[in-house]
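The following blocks contain the structures, represented as structure tokens.
Each reported figure results from applying straightforward, stated rules to the coordinates on display, with no laboratory input. Just so we're clear, the structure is a prediction, and the values are computed from it rather than from any experiment. Cβ atoms are built from the backbone, for glycine too; each structure is taken alone.
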Structure P
Amino acid sequence: MKQTALILGLVAFLASPVAAQWLNEPVWNSPKAGTGVTISGDYARPDSTSGKGNAFGGRVSLGLSTITFTAGVATWKPDGATQSFTSIGGNAAFRLIGGSLLPVAVNLQVGAARTDSANSTPAQTRVTGAVGFSVPLPTPVVSIEPYFSPGIRHTSASGGGNSTEFGYAIGANASFGLFGVHLAYDSQKLKGGGSRGVFGVGAHLGFHLPMGL
């Protein structure tokens with residue numbers, strides 16, 4: 001009986017929009033961008049509205065000055081579930097303003113991810129579109145980039161069911177040379193009212209070329 005109730009709850013939960021793109025991870029962003037390759041490892045903890053549990057992911061980004069392409073995979077296991085949900089996807093970010101000579105950066109980010117079916121719930125595809133704003137801080141030793149990224153998240157489920165909702169991510173990226181850390185809180189409106197939140201942290205290794213090339 002308990003297992004049946006859990007499955008029914010997950011079906012109802014995944015029929016509504018959740019943390020966009022990679023399931024139950026923040027929509028990561030870096031408006032200032034750059035050039036080179038960045039490898040990121042992520043951990044996220046959804047709130048009770050999102051099903052709790054733990055999400056782990058990995059991403060690889062290629063920065064070509066004003067354009068950054070990212071591909072990644074993430075897995076999330078809700079509390080009490082027997083299976084994990086796996087999401088595979090990617091995004092592209094286009095820097096509109098910013099660089100080595102400007103104190104602010106603005107970008108446009110579009111992405112999509114596919115989440116396989118699990119725990120008797122259907123597969124889903126999520127598409128995101130967002131604008132990012134950041135003000136890189138001129139601090140010594142460490143480079144800090146706080147950012148705010150609002151946008152639209154569209155969710156479609158296999159067998160029917162679509163929803164488009166507003167969401168935002170607020171976070172920061174910090175780099176100590178090649179090594180860095182990142183964190184973000186992601187909030188998204190839910191169909192029918194309310195919202196859900198996800199907090200994420202991670203580390204990254206960046207092999208960058210000078211910005212502006």
Structure Q
Amino acid sequence: MASPLAFKPLLGLVLWPLASLVDGPLAAWRRLWAYARLRAALPGVEPSVVVLGMPELHGTRRIGLGRELYLYPGLYLETQEAGRIDIGHGVVMSRGAHVVAFDQVSIGDGSMIGEYASLRDANHRHGEGMNLRHSGHEARPIRIGRNVWIGRGAVVLAGVEIGDGAVVGANAVVTRSVAAGQTVVGVPARPLPSRSAAAGEQA
């Protein structure tokens with residue numbers, strides 16, 4: 001008996017016109033369905049929000065979403081205790097980004113959060129004789145300014161403020177606040193020299 005793989009080229013040739021006709025409308029319906037599910041979970045979501053996949057929501061759902069957001073699939077949003085997440089207007093949240101708030105995580109207008117970035121405003125309490133799982137958390141708010149670019153896989157930890165227009169490099173671990181317009185990279189994240197400083201060193 002012939003393997004199904006033997007028919008793959010023929011089936012592909014026959015089905016590709018159908019796929020091209022159906023794929024566009026199906027994608028639009030998937031986005032609409034994801035938006036409807038998000039609005040059911042978080043009433044008041046603006047119609048201008050583009051939802052490519054229903055975010056994974058955990059905890060109290062104290063989440064504020066602005067207008068004209070672009071939400072990729074795999075987004076994880078969690079609020080616990082008194083925690084709150086506030087996402088401003090025009091923000092892009094890329095695939096797999098994680099945001100966890102026990103106090104507050106706020107993201108300013110126009111910011112872009114890269115794939116698999118993690119913003120967590122709390123740490124487990126730990127110490128000798130403590131059961132880590134049940135030790136509770138210590139939380140400090142995270143504040144992300146306007147037009148901030150956080151690269152793929154970056155981690156922003158509790159108590160960090162990132163100023164307007166700053167850039168966080170891919171896979172950086174941000175343990176301290178970042179000034180407006182500054183670019184930070186590395187583990188732990190450190191500022192790159194400014195262009196004027198670098199030009200002075202070369203002179």
Problem - If mean count of other Cβ atoms within 10 Å over residues 39-46 is computed and equals 13.0, the structure in P, Q - result: Q
Fill in the blank from the handout: Calculated from one of P, Q, relative contact order in percent (Cα under 8 Å, 6 or more apart) reads 10, and the structure in question is Q
Exercise for the section: Work out the source of 3.4 here, i.e. which of P, Q gives that when distance in nm of label points 7 Å out along Cα→Cβ at positions 55 and 127 is computed. Expected result: Q
Problem - Parent structure of the calculated result 3, 13, 18, 16, 14, 13, 10, 8, 4, 2, 0, given that P(r) over Cα pairs in 5 Å bins from 0, in percent, for residues 103-182 alone is the read-out and P, Q the choices - result: P
Handout entry: If P(r) over Cα pairs in 10 Å bins from 0, in percent, for residues 95-142 alone is computed and equals 25, 40, 25, 9, 1, the structure in P, Q
Key = Q
Exercise for the section: Taking 17.2, 62 as the value of Rg and Dmax of the Cα atoms in Å derived from one of the structures shown (P, Q), identify that structure. Expected result: P
Fill in the blank from the handout: From the coordinates of one of P, Q, FRET efficiency 1/(1 + (r/R0)^6) of positions 47 and 175 (r between Cβ atoms, R0 = 25 Å, to 0.05) came out at 0.30; that one is structure P
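One of P, Q was used to calculate helix-only ellipticity at 222 nm (-39500 (n - 2.57) for each DSSP H run of 4 or more, over all residues; to 500), giving -2000; which? Walk me through the intermediate numbers first.
Numbers: P: -2000; Q: -7000.
Derived from P, not from the others.
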